[in-house]
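Chemist: Take a look at the structures listed below.
No lab work stands behind these numbers, since they all come straight from the coordinates. Since the model is a prediction, treat every value here as computed from it, not as a measurement. Cβ atoms are built from the backbone, for glycine too; each structure is taken alone.
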Structure I
Amino acid sequence: MKILFLHQHFYPETVGTSTRAVEIVEYLVQKGHDVTVVTGIPSHPSTMRSGEVSRTQPRYENFRGAKLHRVWTYGSNKPDTFLRRMAAYGSFMVLGFLKALFLREKFDVLVAISPLPNGIAGLGLSLLRGWPLMFDVCDIWPDCAIAVQMLRNPILIALAKWAEKMVYKRSTRIGVVTRGFIENIAAKGVPREKIRLLPDWVDPDIYDSAKINRHAVREEYGLNNKYVISFLGNFGLIMGLETILETARIVRDTDPDVLFLFVGKGVAQPMMEEKIARWNLTNVRIIPYQPRAKVPALLAASDALIVTYMKNEITLITVPSKIYEYMSSARPIVAGVAGVIEEILTEAGCGLVSRSRDPEELARHISYLKAHPQEGHEMGKRGRQYAIEHFAFLKVAEAYEQTVAETAQK
């Protein structure tokens, strides 16, 4: 198949859904498909703030067998606001659309990866060039923007919902990353037969803790003689990390051998550092963001893993990709979550959940796992097996390729 991808974030960015796009493009090229990608120059807010990736990139290159076209997109290292976010999305929607529109090649299928402005561009290209459209939905727009109060204007909300409806209607197939997204989109009148579950994936071999020298890693990071419960990933406001700190405050007074380890970076870090200092949380340590290659070792060095998520209508249907990495590492999970994440952890039998995100309950869960290491070990094994069966890269990639093929055949 000749496949055109339309996505704002791609190599060399490693944030947002860029990694998902890069890995599926590589897979499709390896399977013999002719793949072209229209993307933007690096512009993700995290990329702009870190300065780790230059915005000076070639406008055309052969990327691991795929033809890669880049267009200018707005980007800013200033605080993320609705207007700046819309400027970034809007600039790519227009310029990416124009770049793809005037490509001389004919494609069998167009894959637009969310957010919604990319879907709108895909809708226009599908109408004007006749390419069957697959919309890969990694975030539910405009619902998520409304939930975090980024989008408040009732007129803009109405326009966004109308655009969402039109994109879904034009799409031959709609890929979604969680089962909760299926229910959300189906409730908006979209036939279920158009929707395919294409979750984020994980490579279980990379996260196989049995292959990692756990003791050497604990020695390197000074974790010996501690029961380590870790949070790895983005310190985002939506993660509800204050709940974990409140849990640490309780555990500090009951079990000084427990260490709460945070590895990553994000906008919530100033709040975290202020709480740690004010509450004298000597049992909490923050390690700066580590290269992705070191994540499996840090997971293996942990005794248990923890995740919390603020409760709203979007987080109930969303699953952060760290959940699959946690499960693949064969470590028990303590979770302050509800919705789809709770369903997955319960089905897998790989952790202890507090639906209300109650710090007291989370503290009891941690104490229980520490007192029952064999049970925690069995939970970890079940979680890894579940991840292998449901979220392994090759399994999802094959389903993705099949969905692209179904789109092309219509």
Structure II
Amino acid sequence: MDGLALNHQGQVSLFRNKNFMLLFYGKFVSQLGDVIYNIAVGWYILSITASAIETAVFMALGAVVYLLAAPYGGVMADKVSRKWLMVMTDLIRGGVMGIACLIMFIGIESIWIFYVLAIILSVCGALFVPASNALIPLLVKEEQLTKANSMSASIQSVTNIFGLIAGGVLYTMLGVVGVLMLNGLSYTLSGISEMFIEDVQSSNNEKPQRSSVFRDFGESMIYLKQKEGFYSLILVFGLINLLITPVFAVYTPYIFNQILKTDPLQYSFVGVAAAVGFLIGAGVLSALKTSGVIHRKIKMGLLLLSMIFVFILGLMIFYSSGFIESSSVVTFFIVAAVIVGFSEAFIFIPVNVAVQKLPNHLLGRISSLIQTLVMISVPIGLVAGGVVTDLFDMTTVLLVTTGLFILLTVSLFKVKSISSI
């Protein structure tokens, strides 16, 4: 009973934290628009091109631009007001969405509009993410970090539940132009919400010295190498990202669009299921103690993902052999997605908590550096996934992917330095 009382008090204090809740509401609104936008644009491009490579190249473009801009975003998050950096990037994104909506509304339709949007959104995202992540430890107490990160991470799950279904429906009803307008509005509302956050800064009294972005990034790399557990984790995560990214960004939509021939609404249910699973995982993590067991939770999440990879592989083998129908495949995919979401909560939330316990005056650039190193593999995975999808049978692709993922998971279990996290 005492534990429940303490948990209840912790949750109440967070909900009464005006600054944290303004950040929470702002991120919720903008991410809801993002989910609707991503499913609509992804389905739009895949439908008009019928090519996994075209879709993967579009996604990879955003990832590459993000990687190039991330070093600047991390350094800026430590040198300027994190609040106003977030406000500025949200309002810029809202503005360019509105311009794109107007261009397409007057009849100028081109896939290049989405390429330009991908570049601008990625640059703004590279500035926004480290600023928002580094702001959380300044708004809540250290003992509330796990709960705060669980709530913050749960935003994506909640918005997925509503946004993925709404994305399929709104894309069918309003088309891609209407979705652009809604996403622009969501960014604008998010920026307005963030304006009312008190401009809290790090308690570190040292004034930031003038230096180059690359010098600051290099110093962060040196610091990170001294944290042997983090460095090993990043290297393994980069390789795992190489395999996970195409599975959920290329293979799954291709299976639903080109193999199962479903509509976007059915595909959106998979994302909703993953969001529900993530919420469950975040709730479980919020109720557990985190001290000294972060690495165990990460390993548990990866082990569950390995099992789901095997399950999905078996599912496609049975379907290609004619033992089950497409409707059954959709149902089993939804079940698998719940476990995928649960697993991801046990991987990403503990990592965020561990990172946010690093020195706050370095947190923006270190957070950005970690994200950059892990995401280097994303564009490679997207393009490679698009190529192999168009060249090989999906069952073969999943077989190789599953084997490699299990191999990497086993290798992570053998890295002793990760136990220090």
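Chemist: For structures I, II, calculate distance in nm of label points 7 Å out along Cα→Cβ at positions 186 and 258 and state which one comes out highest.
Modeler: The maximum falls on structure I.
Chemist: Work out the source of -14000 here, i.e. which of I, II gives that when helix-only ellipticity at 222 nm (-39500 (n - 2.57) for each DSSP H run of 4 or more, over all residues; to 500) is computed.
Modeler: Values: I: -14000; II: -29000.
Only structure I yields this read-out.
Chemist: A follow-up question, please. Given a value of 66, 43, 42 for Cα extents along the principal axes in Å, calculated from one of I, II, which structure does it belong to? Each step should come with its number before you reach the end.
Modeler: Working: I: 66, 43, 42; II: 65, 55, 47.
Among I, II, the structure yielding 66, 43, 42 for Cα extents along the principal axes in Å is I.
Chemist: Now, a different point. Could you figure out which one of I, II the value 0.10 for FRET efficiency 1/(1 + (r/R0)^6) of positions 90 and 378 (r between Cβ atoms, R0 = 35 Å, to 0.05) was computed from? Let's see the in-between values first.
Modeler: Numbers: I: 0.10; II: 0.95.
Checking each candidate, the match is I.
Chemist: Further question on the same structure: For which of the structures I, II does the calculation of relative contact order in percent (Cα under 8 Å, 6 or more apart) return 13?
Modeler: Working: I: 13; II: 30.
Traced to structure I.
Chemist: Work out distance in nm of label points 7 Å out along Cα→Cβ at positions 162 and 354 for each of structures I, II, then name the structure with the largest result. Show your work: numbers first, answer last.
Modeler: Details: I: 4.6; II: 3.3.
Checked I, II; max of distance in nm of label points 7 Å out along Cα→Cβ at positions 162 and 354 sits with I.
Chemist: Upon calculation of FRET efficiency 1/(1 + (r/R0)^6) of positions 138 and 322 (r between Cβ atoms, R0 = 25 Å, to 0.05) from the atomic coordinates, which of the structures I, II produces 0.95? Please report the intermediate quantities before stating the final value.
Modeler: Numbers: I: 0.95; II: 0.00.
Here the read-out was taken from I.
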